[in-house]
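Student: Structures follow.
Derivation of every value follows stated rules applied to the coordinates shown; laboratory data play no part. Model, not experiment: these values are computed from the prediction. Cβ atoms are built from the backbone, for glycine too; each structure is taken alone.
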Structure 1
Amino acid sequence: MDKIDISILRCLTQDARMNASQISARVNLSVSAVIERMKKLENSGLIRGYTAILDERMAGFDVQAMISVRLEHPKYNQSFAKQMCEHSCVMECFYITGDFDYIARVSAGSTEELTKVLNDIKQIPGVSLTRTYVVLDNIKQGAAVIPRLP
């Protein structure tokens, strides 16, 4: 990876719909070279996909929360992770260090739906404790990181 790859990634993280000719003008490289570099970045796994970032509130998810979860024993990790991945209201879930084992970012349409999600999580085998934090405002939301050169 070099400075040109990083410039291409910067363009794509600012606007994933930017096409190769627009990127080529910004990074001062031919369109075919940009396409080749983008394919290499995709094939390497660095670019995992392209997506639209939706406003959750405008999409009808008025309540966001962070739910910390403690499991009784690590033997429950795999089944817990599988169920979190399958839950439609769980947007992200992280395996963490500290007093809890996981923290999940949840989006729900109402406090009633959040209660249902919380009860769903509490019923997963191995869950011993949860702590819920309702999000009042999202101060900063990042879409992607830009790699650093060594």
Structure 2
Amino acid sequence: MDTRIFLLADDDMDDRDMFCEALEEIDKNIFCHTAENGRDALSLLNKLPIHPQLIFLDINMPVLNGWQCLEKIKNEGQYDTIPVIIISTSSHQREMDIAKKLGAICYFTKPHDFDALKDILHAIASNIGPGLISTLKNLETHKPEYIRAL
């Protein structure tokens, strides 16, 4: 199986560690680059030899927040086709609307339970490509407390 590249930007080190641990348990062929803010995420994007298949952005980060980073990614021609999932502890509709407006494909409310995180990431990671949107819609039906397909 080919290596898959993900990028996660989240200022909470514990959340980054849990996210990467879940991905590693799901599939050893997933490599997750991490950044602690949007500026570092953009810098990583520019340095990576190949684009990630998926980007996860936390909303509330210092230096450059998730909204600002998402806007830059979607306005940068070379990155605008990379699917972006917004992650947050908040589940406010207003934020989901902003995520959709800025071009994210999904709004993911962070679960506190490791197994729930792993289940959701497994479904997402197993369906990178044309089936991702339908997978997210299916997840929204079964796990609406965590996933909103946009």
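Student: Looking just at distance in nm of label points 7 Å out along Cα→Cβ at positions 117 and 141, which of the labels 1, 2 belongs to the structure with the highest value?
Tutor: Result for distance in nm of label points 7 Å out along Cα→Cβ at positions 117 and 141 over 1, 2: largest is 2.
Student: While we're on this one: Of the structures labelled 1, 2, one was used to calculate distance in nm of label points 7 Å out along Cα→Cβ at positions 5 and 85, giving 1.9. Name it.
Tutor: Derived from 2, not from the others.
Student: For percent of Cα pairs over 18 Å apart, which structure out of 1, 2 has the highest calculated value?
Tutor: Between 1, 2, the highest calculated value is found for 1.
Student: When relative contact order in percent (Cα under 8 Å, 6 or more apart) is calculated, the result is 20; to which of the structures 1, 2 does this value belong?
Tutor: 2
Student: Tell me which structure, out of 1, 2, gives -11000 once helix-only ellipticity at 222 nm (-39500 (n - 2.57) for each DSSP H run of 4 or more, over all residues; to 500) is calculated.
Tutor: 1
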